[in-house]
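Below are structures written as structure tokens.
Read-outs: derived from the displayed coordinates by stated rules, not from any lab. None of these values were measured; they are calculated from a predicted model. Cβ atoms are built from the backbone, for glycine too; each structure is taken alone.
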Structure I
Amino acid sequence: MPISFAPMRYCAAAGLVMGTLAACAVGTQFMRPPEGVVRLGETTRAQLEARLGAPDREQRYRQDTLQARLVDYTYSNDSETAKMANSLCIRSLSFVLVEDVVFAELFTSSCASDHTDFDDRRAGDIVKGTTRCDDVIAMLGRPAYRAIHPVAKEKGNIDIGYRFLYPKRPLLQLNMYEKALGIVCDADGVVKEVSLTEAGDR
């Protein structure tokens, strides 16, 4: 893909599935911050934690020569309605921090109330060098992923993306479905790269 989605979402989802087998809920419930609250290149770790509390997971993050930190908030509840039938409600929120400042965020949810499912059939309407990224957002809604340099590879570019994944029952088999649409926006707000990937059975 032209963009690098923050890692560990599949592993975190698998861990939450296993935890939910032994409990009704795993992790601490949280709400995705409204648009405009997290400002890439400006919002600090202290501001994140003032709003969301301490993260559930933290680890070193490396992308090419970039070294940073990845912090995750994750939650799963078997009693909350999932977007897909015979699935499980899982939501996760990740941030890539460089010197304790946010430069990328990724939110994914398989819960009915705030799912990140998107119409992948519209990917064919996005044309490199022609389609504006504002038009993509108007078409598909709020992106699940945003990143600027140095997480985005080139200065001036903004990476956006859409990602949806969910576990399929029986949960013990850890059968996951995932689709992701990655887009690189140039400094003029025009689509520079676009790719769609899919893994697992719907």
Structure II
Amino acid sequence: MPNPWLDIPEADYVGHMSHPSVNQRSVLNRLMRDAVEDVRPRALLVLGCSSGNGLEHIDRAVTERVAVVDINSSYLDRLAARFPHPGFALEIRCADVNDTALEGNAFDLVHAALVFEYVTWQPLIRRVALTLTGGGMLSVVLQRPARSTAAVTPTPFTSLRSLESLFHFVDPDALIEVAEDEELTLAFRGTEPLASGKAFEVLRFMR
């Protein structure tokens, strides 16, 4: 079956994530900023980058290389238009995160926000562990279940409803266990409450 992400226009995704009943876009932007400011990576990999929310926080005096991966080419076209002269080597990869090639020992920071819920995440953890440099960091943002709200919040941007067939919650404890099996040490764990009643689980692992 075609991946439902391929049929969601970029404007719908941004509109949905910015909608008052969701209001996740600004929070994800801040969490990306926190990760790049704390780690100060020379090389950064962003999985499920969409149209580049948060890339504006990258310090061009520190970061030399940024690789971004997304399955939807229109999102990547928008990203390229937003950052025509980024000040760092920008590698744009249109690929499914499940099977995109990740070179070994290459990135000081891998950021994956609301990605693991849409992929086969266990083997991806192993591949990410191998692509991190020694002392490198994996930054993960997970959506936590909420009793009063659907996993995909209803908004006027109805194309997002197709994601319900793909979305699955990821248990943070299970993810931590798999990460530790791949020699990734939990360095931070926190909860980010959202105005909608939902919450994000924020995890960082060091290789």
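At-a-glance table
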read-out: Distance in nm of label points 7 Å out along Cα→Cβ at positions 136 and 192 - highest-scoring structure of I, II; value: II
read-out: Structure responsible for 22.8, with mean count of other Cβ atoms within 10 Å over residues 48-55 calculated and labels I, II on offer; value: II
read-out: Answer label among I, II for the case where helix-only ellipticity at 222 nm (-39500 (n - 2.57) for each DSSP H run of 4 or more, over all residues; to 500), calculated from the coordinates, equals -4000; value: I
read-out: Mean projected area of the Cα convex hull in nm², for residues 56-103 alone - highest-scoring structure of I, II; value: I
read-out: Computed 2.3 for distance in nm of label points 7 Å out along Cα→Cβ at positions 72 and 88 - originating structure among I, II; value: II
